[in-house]
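Peer 1: These are the structures in question, set out in turn.
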Structure P
């Protein structure tokens with residue numbers, strides 16, 4: 001029999017009960033926020049305020065890995081870096097109720113950053129530089145690294161073995177993904193010995209809440225060791241000339257607080273390729289969660305795999321190009 005859905009027993013009553021075990025009084029209202037890996041809810045309290053409750057996917061992270069994420073967020077917050085850190089209750093940030101591990105966060109508002117605006121990118125670069133200055137001061141010991149194996153080889157092997165790729169496309173998929181992984185590895189070789197630091201790990205626009213005073217960085221669930229450019233490249237869009245101008249703005253702000261190794265520019269398209277491969281593996285691995293077929297109805301269709309293979313072929317060509325250039 002298939003495993004039970006991971007959140008089958010996470011009922012609204014249990015969510016509210018969990019929050020109240022931490023000493024808060026709920027008024028009965030809650031709202032599910034956009035999250036797939038975990039379950040995240042805005043919960044209103046009797047005093048009219050609200051907080052955010054994050055319930056971790058069972059068996060994904062160890063307790064030590066979750067606590068390490070929390071310590072990193074708190075370390076950043078203590079240095080007045082605008083990361084939304086978990087709330088401590090009786091000295092603890094990770095709690096458990098009815099078999100679910102969870103954390104509570106202050107509610108923060110904001111809008112998506114205007115990444116086409118170069119001044120916004122410069123400001124964003126300054127904050128990421130501050131995050132990395134702290135991240136470089138220590139290492140994660142319980143969280144994985146972002147590398148070719150964990151984001152490329154392992155998820156692509158899971159896809160091969162999963163049966164999701166249609167029979168008439170599986171041979172092509174295997175050939176194309178093997179080819180791009182060779183090219184990705186070559187990009188890492190060109191970059192040389194790149195330093196791994198503690199990262200946000202998933203620093204895309206959806207995890208940045210922008211206000212008139214600047215950003216709030218949220219969701220460090222994918223924090224891990226990796227190259228600094230991982231937290232920078234996801235803000236780049238458009239053609240090569242546009243991305244070079246955008247990166248120059250990001251780097252100008254970033255270098256106010258942290259040196260940037262230009263050799264890491266070789267990794268931008270490599271990391272983009274790994275994200276494409278990893279995303280397909282993530283969807284395949286989570287397909288037994290009822291939320292995924294509802295949220296990603298295009299997955300597991302002939303068209304999805306045709307488009308996925310095409311995207312990898314396009315990346316194969318880009319991976320052989322020279323890296324972005326910018327004026328240091």
Structure Q
């Protein structure tokens with residue numbers, strides 16, 4: 001009963017506070033920047049002048065509500081020291097602090113008069129990812145579950161650390177690159193986190209009750225933001241939102257012991273923003289001798305807008321619907337396998 005009350009309270013408080021903050025944007029002139037436009041983004045001119053960096057508000061609400069639910073109201077205990085290896089509760093706390101750090105780096109860029117150099121932003125993302133990966137390895141261990149079957153295997157700690165860094169960096173940048181269409185990145189983030197939680201619950205890999213509380217804090221905050229961000233948007237999450245969302249999605253997957261599920265929940269981000277990052281990276285490394293996806297404008301949402309003449313709402317509907325179908329089919333397959341026991345679990 002207490003746990004159910006915590007879930008309900010978390011949902012209501014997270015939504016209400018986020019909605020009020022975004023409705024009135026307290027301290028807007030000091031805390032937020034205003035969109036400068038993107039040189040090569042299709043339709044970016046309509047966003048010029050809109051408040052950006054509002055991820056500062058909804059990420060703070062999400063983190064504070066999660067902290068209260070997980071660490072103040074009937075917190076879980078492990079009997080281990082705060083820095084001791086395997087203390088998942090401490091790992092969660094430090095992980096949320098890393099999400100905060102990622103948000104702050106993006107927020108500082110959003111409110112700066114001139115945009116930061118992309119190499120500076122990349123370096124900061126990398127540093128936060130290095131710290132985040134260490135938190136994951138030290139506190140959560142290196143056992144990885146395959147969510148669809150519940151089977152598991154252990155990975156060498158060094159290799160796991162490298163893979164965790166890669167996952168965090170990829171998720172940060174893919175999510176950031178996807179944030180170019182009203183409502184898209186926020187909607188896909190909600191779908192990714194909800195799917196991760198359900199998949200972890202079905203596979204029995206959740207370390208404790210905290211993933212449910214975190215999901216209950218995260219989803220309402222994003223929904224409150226999406227009310228103001230659906231086309232035509234009134235405000236933008238900025239790097240403060242998109243980069244911290246990308247980090248959190250990857251961290252949450254690792255926390256739930258199912259990092260390879262990113263190939264499913266992160267597929268929309270990879271197909272939309274990820275191919276843009278890959279195209280740019282390969283082009284620069286080869287000094288434009290190799291140009292991938294020559295016939296496609298990237299990110300994919302720009303291809304749909306510019307070349308396929310989709311409206312903003314149609315782009316959003318197409319990509320979100322595709323994500324829902326892929327995630328739903330995955331969860332259904334997982335459920336059937338778990339119920340029927342077709343595959344022996346290890």
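Peer 1: Where is mean count of other Cβ atoms within 10 Å over residues 206-213 largest, in which of P, Q?
Peer 2: Largest one: structure Q.
Peer 1: Something else: Thinking only about distance in nm of label points 7 Å out along Cα→Cβ at positions 62 and 278, which of P, Q has the largest value?
Peer 2: Q
Peer 1: Looking at mean count of other Cβ atoms within 10 Å over residues 78-85, point out which structure of P, Q has the largest value.
Peer 2: Of structures P, Q, the maximum of mean count of other Cβ atoms within 10 Å over residues 78-85 occurs in P.
Peer 1: Could I ask something else about it? Where is mean count of other Cβ atoms within 10 Å over residues 246-253 largest, in which of P, Q?
Peer 2: Comparing P, Q, the top value of mean count of other Cβ atoms within 10 Å over residues 246-253 belongs to Q.
Peer 1: Next up: If you rank structures P, Q by distance in nm of label points 7 Å out along Cα→Cβ at positions 54 and 190, which sits at the top with the largest value?
Peer 2: P
Peer 1: Let me ask something else. Any idea which of P, Q comes out highest on relative contact order in percent (Cα under 8 Å, 6 or more apart)?
Peer 2: Max of relative contact order in percent (Cα under 8 Å, 6 or more apart): Q.
Peer 1: Now a separate question. When helix-only ellipticity at 222 nm (-39500 (n - 2.57) for each DSSP H run of 4 or more, over all residues; to 500) is calculated, the result is -21000; to which of the structures P, Q does this value belong?
Peer 2: Source structure for this number: Q.
Peer 1: Right, something else. To which of P, Q does the computed value 3.0 (distance in nm of label points 7 Å out along Cα→Cβ at positions 230 and 270) belong?
Peer 2: Structure of origin is Q.
Peer 1: Which of P, Q yields 53, 46, 35 for Cα extents along the principal axes in Å, as computed?
Peer 2: It must be structure Q, since only it matches.
Peer 1: If mean count of other Cβ atoms within 10 Å over residues 118-125 is computed to be 14.8, which of P, Q is the source?
Peer 2: Q
Rule-based calculations on the coordinates, nothing more; no lab input. Keep in mind that this is a model prediction, so the values were computed, not measured. Cβ atoms are built from the backbone, for glycine too; each structure is taken alone.
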